[in-house]
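Got some structures for you, see below.
What follows draws every value from the coordinates through simple rules; no lab data is involved. Keep in mind that this is a model prediction, so the values were computed, not measured. Cβ atoms are built from the backbone, for glycine too; each structure is taken alone.
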Structure 1
Amino acid sequence: MKKFLAFIVILCIAAAALGCGNRDVEDGRKVLNAYLSSVKDGKYEEAYGLLCRQDKKKISREAFNSWFDAVAKIQEVKSFKITSRADVFKNMTVYDDKYTKALGFAVTQELDKKIAGVEVTPYGEEEYKIMVVFENGEWKIFTGYEDLKANTDKLLEAAGINK
């Protein structure tokens with residue numbers, strides 16, 4: 001009987017520990033879903049608001065909006081799906097910022113390519129990975145983008161679209 005009770009106690013402790021992780025994963029997934037839905041629906045201001053501090057240091061609101069305007073001219077996301085499983089990271093440093101928690105999700109998407117032969121990375125892939133980081137008590141998106149203006153100019157040039 002003591003072994004059975006010990007087993008039940010261990011199961012309860014394990015379930016409680018897993019539950020905390022599952023809550024983080026679910027909360028992170030909700031933020032990622034809001035971000036991807038905003039981008040898909042052309043609500044770039046809303047999407048920008050979900051970016052982490054590190055991304056906002058490197059990406060202006062104008063550059064972010066211009067990038068996704070350019071991407072929308074080349075392809076349309078018809079649907080997306082976020083994997084139910086996440087890679088969980090603790091005490092992670094990205095550039096100069098330290099995060100107590102971070103999640104890596106895989107996203108699959110169905111695309112309607114408006115201009116064939118022009119690659120949009122990573123959003124032009126049918127599957128890609130994206131990070132969600134815990135910052136100041138909230139889950140935020142980490143894209144890792146740098147110099148989006150130059151990337152936007154290259155993308156538009158490759159597509160033969162005037163600015």
Structure 2
Amino acid sequence: MSAPCPASPSRAAPARIAVVASRYNENVTRRLLAGAEQCLRERGIPAERVDVRWVAGAWELPVLARGLLERGGYQAVVALGAVIRGETAHFEIIAGESARGLMALTVRYGVPVGFGVLTCEKLEQALERSGGAAGNKGYEATAAALDAAAALPARDGDPD
């Protein structure tokens with residue numbers, strides 16, 4: 001079960017939140033998105049202030065997140081995906097480079113990027129982590145990004 005998503009402690013609801021989701025393993029990522037949307041609702045962030053964008057897979061998450069951050073106006077981005085190990089090294093490459101790219105964006109733009117990309121051995125593990133017995137990591141990644149955004153000092157042009 002996911003932990004409650006408490007209200008942001010120090011700032012009003014962010015101006016805009018972007019959620020970037022992978023279509024690969026969409027049966028899992030739609031569940032992660034449902035968790036992210038639940039957390040946003042609980043935080044009082046209206047749906048019209050949330051931009052959800054889809055990409056082909058986890059590999060493409062950083063490039064779309066970068067494009068959104070370059071446009072500006074987002075106080076947090078949440079990346080959702082599911083990389084499930086196969087029989088080749090492809091898993092390590094995709095999972096590692098996606099994580100590296102998303103972390104680089106956080107540092108470069110100073111905007112929290114919630115990491116809701118599951119890296120699992122089997123589909124069953126991904127399902128457990130996307131609303132099953134292990135909670136919903138989409139919810140948790142969203143809560144982490146919102147908490148980080150609330151903890152950052154306001155920038156010029158940010159809403160109070």
- If percent of Cα pairs over 25 Å apart is computed to be 39, which of 1, 2 is the source? 1
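Comparing FRET efficiency 1/(1 + (r/R0)^6) of positions 31 and 151 (r between Cβ atoms, R0 = 25 Å, to 0.05) across 1, 2, which structure shows the greatest value?
1
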- Item | Among 1, 2, structure where relative contact order in percent (Cα under 8 Å, 6 or more apart) as derived comes to 24 | 1
- Task: Consider the structures 1, 2: one of them gives 1.00 for FRET efficiency 1/(1 + (r/R0)^6) of positions 71 and 119 (r between Cβ atoms, R0 = 25 Å, to 0.05) as calculated from the coordinates. Say which.
- Result: 1
- Message: Quick check: 0.95 is what I get for FRET efficiency 1/(1 + (r/R0)^6) of positions 127 and 143 (r between Cβ atoms, R0 = 25 Å, to 0.05), calculated from one of 1, 2. Which structure matches?
- Response: 1
- Taking 3.6 as the value of distance in nm of label points 7 Å out along Cα→Cβ at positions 39 and 87 derived from one of the structures shown (1, 2), identify that structure. 2
